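I've put the structures underneath this note.
A short reminder: the numbers here are calculations on the coordinates, not readings from a lab. Note that the structure is predicted; figures quoted are calculated from it, not measured. Cβ atoms are built from the backbone, for glycine too; each structure is taken alone.
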Structure 1
Amino acid sequence: MASVAAREQLMDDQAGNHRKLLKENDLLKRKISELEELAAQHRRVESEIRKRDARYQQLVDHAPDGIFTIDGEGRFLFVNTAFCRMLGATRDECLRLNILDTYPNNATPDGLKRLTDLQCGEALRFERPLRRQDGSIIIVSANAWKNPDGNLQAIVRDITERKRMEEALCRSEEKYRNILENIDDGYYEIDLAGNFTLVNDEISRHLRYTREELIGMNGRQYMEEESYRTLYRHYLELYRTGKRIQKYAFEIIRKDGTRGFSEISVALIRDDRGNPVGFRGISRDVTERRQMEERIRQSEERYRTIIEQIEDGYFETDLRGNFTFVNEAECRNLGYSFEEIIGMNRRQYADEKNARMLFDLFSGVYRTGIPVRAHELELIRKDGTRHFNEISVALIRNAKGEPTGFRGIARDITERKSLEEKLRVISITDELTGLYNRRGFITLSEQHRKMVARTRQAMLLFFADLDKLKEINDSFGHQEGDKALMEVAEILKSAFRESDIIGRIGGDEFAVLVTNASDAAGNLLAARIRSIIDRRNKTGDKSYPLGISTGVAQYDPAHPCSLDELMSRADERMYKEKKSKLSDR
């Protein structure tokens, strides 16, 4: 019995152990399954991290800005493609460099200590010159910070062109500022609310406020309310139509309470999108002229005395236009003595066109009785030179009110016209080449396109691009690159007619509008350009060959298109030729 009980007990113990083993085995399987799931999750996380790292690496390497990492000694640990382009070196060459190698030879890298002293998480923004591998210098802006691993990382951007444009803008602003400060007339700019934003010294002298006092001042502060409302209507009309205000005169109240008269010519100021943002104007103090005109009407004797003292020319003619009286200023204006001028007719001091204008002007005054003020025309002096005059004309009447002749004021505005023309030319001319700039080319070409749409004449649009300008700049410097651009301009001027419109419309891009030309002429002109370039390149004293890629598009008046479409076609064909050249190399 005891042995049976022992065996039963043994069997019970074995069964218990077996159940315990089964339970432990189940637990072990669950643990293994959990570990396998954790391992799978780990592999998925690692895969996602690798993908993200790859995307980040690709993003960094293709970023337009330069990105680099350096250690505490300034050795490059990482550079992206954009930074390699900035340095003009391969990635391997960059990684062999130290940050000190990128400073100009004579520069003291004071900013390097500020970089190395950065704490983790701190950032530093700065601008500095960067020396490329070819020795040329560019200007970069940088944003640098220190990583937790102690290395420095930075993002840099090439701002050389921006700096050059800022300097050019400063020079241009200084040039125009000097012009505006030295002209006899006042110059001002106001915002759309009528508040001064810019004035020159002449405006300050006329209104007798300081320039600081004038900035922000509104017309209501130096005009009567009625005068201000009238002037406001003129500005409103200018804003609506874009038609300039020409020589509008009004009364002003100076700071000291005295009154005067201003004569203004005003145009809109537009932003880059063509939206009106303000007004700019030329102002002339005409107080003296207005006062003199009033005194002339009051007294003949006093009028004679005053006339001889004014600096503007004064004249009187009979109804046929023959001079009967002039003052000394008018003698100086035309270059004749008093005796020579008396009896002289307009045909003797004006060409046919301007003589006709004078006739129409005087006839209009005679018919209507309405004086004409500030009419511009060109007169011929005794020495043959031509001068622009601004004249005002009114009828002379006898005691019965019958017309007996004309009297007028003449002002020599030649210098002003010359200045206006210079400003106009500057605004449409490329400073480097002397050709039209993009604005000038498009403006003249658009005018010609509209004309040929009526005359049904064909024309050609050439696009020309200087090949390898960047290589010329990199190898020989930007000054040589500028010479190459000027040389291309001379080649184009020698290849085309004076009547054709030639412009530099971009950095290395030129355009030519060939007037009254068929499609067949395009090949001849392209061949002429190649011939001139070949002769130039065969000259032994040239440092590099010159190459120009061209594209031509014809304007067919039977199928008119916009200038933009014509330029797009010519541009597309030019780049096809450039691409063909690259593939043939």
Structure 2
Amino acid sequence: MKTKIVEKLIVLFGIFGFVFLSSAQQTDLKTFISKAQALENAGEFQKAVDILKEAVRIYPKESNVHLELGLAWGRLGEKSSKTGDMMTAMTAMNESFREFEKSTQLDSENFNAHFYFGVYGVNVPAFFGKLDQGVEHLEKALSIAKKQPKKPAPDQLASVYRFLAQGYKMQGRYDEARKALQEVINLLHESEIGNVARKELKNLVKPKERPIPHNRKDRVANPKILSLQKKLEKSPEDFGLLMELGKAYLDAKNWVKAQSVFRQAVYLDSTNLEAHLLLLEALRQDAMRGYDERIYKDQNVRTNLAFDVVRELEKCLELDPTNTNLKIGYALVCIQMPFFVQKIDRGLAILESMVKDKNLPDSVKTRILYNLGYGYRKKGNAFWMKLVKNYPHSKEVQLVYDEFGLRNYGEKVSQIKGEKVVVTFHLGFQDELEPQTAVWVEDSHGKFVKTLYVSGFSGFVKEKQVNLPIWANSSQFETDGTTGASIDWGKHTYVWDLTDRQGKRVKDGVYKVIVEASWWPSMQYGRISAEIHIGKSPDEVTVEKKLLIPLLHVQYIR
């Protein structure tokens, strides 16, 4: 989240006037609001939210109370983001948008509600999916300001135009962005803001439009793709050609390029269900691939992909609302997506409604019942995660870890032939997302030997976002192709073939096997290690600890 810009909102709040309340409510609501603002000034954002939630309960039809609550949620989200509490940050920002929306529903001419929805909408990360709505609300705020009987202050209009320019640019609407920046300059031509707008206008360059890229691999391996690309260079808005090319990329399992093509198709015809379904399929296949090299350049690529899948499912349902398979698919995705998507309640509600349908076959009902159980268990785990994070030394935390007790660990692996070291360990905690985990070997002097496994995100993102600091320092991100899908709670086994990262057999001696894991968003961290003797005789060691990584079993087999 762009903290500096959002912090400026508090300063801007004074530009747009005061909250006007009916005379019957004014005193009580002023008390609520003044108490909440005092708490916010003291940094007690959650308490401010709680007070304003009570005000909303008493005055549910008052637009400006919802506005105040939306602002309080937004500031709580900002604070939580700074402290790394992303679960609270995501929840708070979504609640903020809900309250702004409610405020505009109660009073469609509430300038402040439209303005703040717009400002947050164009400033939060793309995966919130609020950009388009943010621009629409800013346009509405501008319309309201221009209709006021009293001519609006230049600062007021310039602020709206400035954020509109930002939103237009992000949408690729460069001509409109230029016009908005010019309005800022006209209104505040001699101010610092006017000077900034001049620089932004000067640097606002629309990227050159290019035909869909093709490479040598396309030419050599797929002449059909090359032929369609050449045709599209002459007719870039030919919907039929775009659909053919997208399907060709799907056949070639080039999910990223298929997405690019189908996005152009749905832009040309937003009501075409087939195009949206094919875009959804390309997104789904891309999501199933797991982490890859793209995460190094853009750490949000998987997050954005999750939101894209949800949005496309919602669009498909909008176009085909009676499609049972789409409804079930959407509900399952809502439940299975990470916490930041904030759709689990929606998914559960859909399944609760569908399971009552007597016409559904048993095979569908059993699937629905399983996923209802999965979803409610996931919601229950969220309470345990709050307990572990906020009260780590309480006796109840031990009860949580007891529930994630060991499952069938440490048995001998006699079926493995030849000289090996078998590493078995247990992850004893489950968070909203699978933990980042690394397993590696060092020699007796602490020198790195080889990575046996590292979670895909950490393996590909490398120094851009270090979640496993000990492994990172020891290995210098040397993975030797051992990155894999993230593992979760339970027993895991990996085998070391006694070679180093160059593939050479190591010398006999003492070696240390280390397991490191980091959970998010609860921010829990664990590490465990064991020494094993490699030589003439078999060896075996078990290290038991409590809580996060409760057991490590290492067995040298000759």
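Here FRET efficiency 1/(1 + (r/R0)^6) of positions 428 and 532 (r between Cβ atoms, R0 = 25 Å, to 0.05) was calculated and came to 0.70; which of the structures 1, 2 was it taken from?
Source structure for this number: 2.
Which of the displayed structures (1, 2) returns the greatest value of FRET efficiency 1/(1 + (r/R0)^6) of positions 132 and 204 (r between Cβ atoms, R0 = 41 Å, to 0.05) on calculation? Before the final figure, lay out each step's value.
Details: 1: 0.25; 2: 1.00.
Between 1, 2, the highest calculated value is found for 2.
Given structures 1, 2, which gives the highest value for FRET efficiency 1/(1 + (r/R0)^6) of positions 60 and 484 (r between Cβ atoms, R0 = 35 Å, to 0.05)?
Once FRET efficiency 1/(1 + (r/R0)^6) of positions 60 and 484 (r between Cβ atoms, R0 = 35 Å, to 0.05) is worked out for each structure, 1 has the highest.
For Rg/Rh (Cα atoms, Kirkwood Rh), find whichever of 1, 2 sits highest and give me its label.
Details: 1: 1.24; 2: 1.02.
Answer by largest value of Rg/Rh (Cα atoms, Kirkwood Rh): 1.
One of 1, 2 was used to compute helix-only ellipticity at 222 nm (-39500 (n - 2.57) for each DSSP H run of 4 or more, over all residues; to 500), and the answer was -18000. Which one was it? Kindly include the intermediate steps, with their values, before the conclusion.
Values: 1: -15500; 2: -18000.
This value belongs to structure 2.
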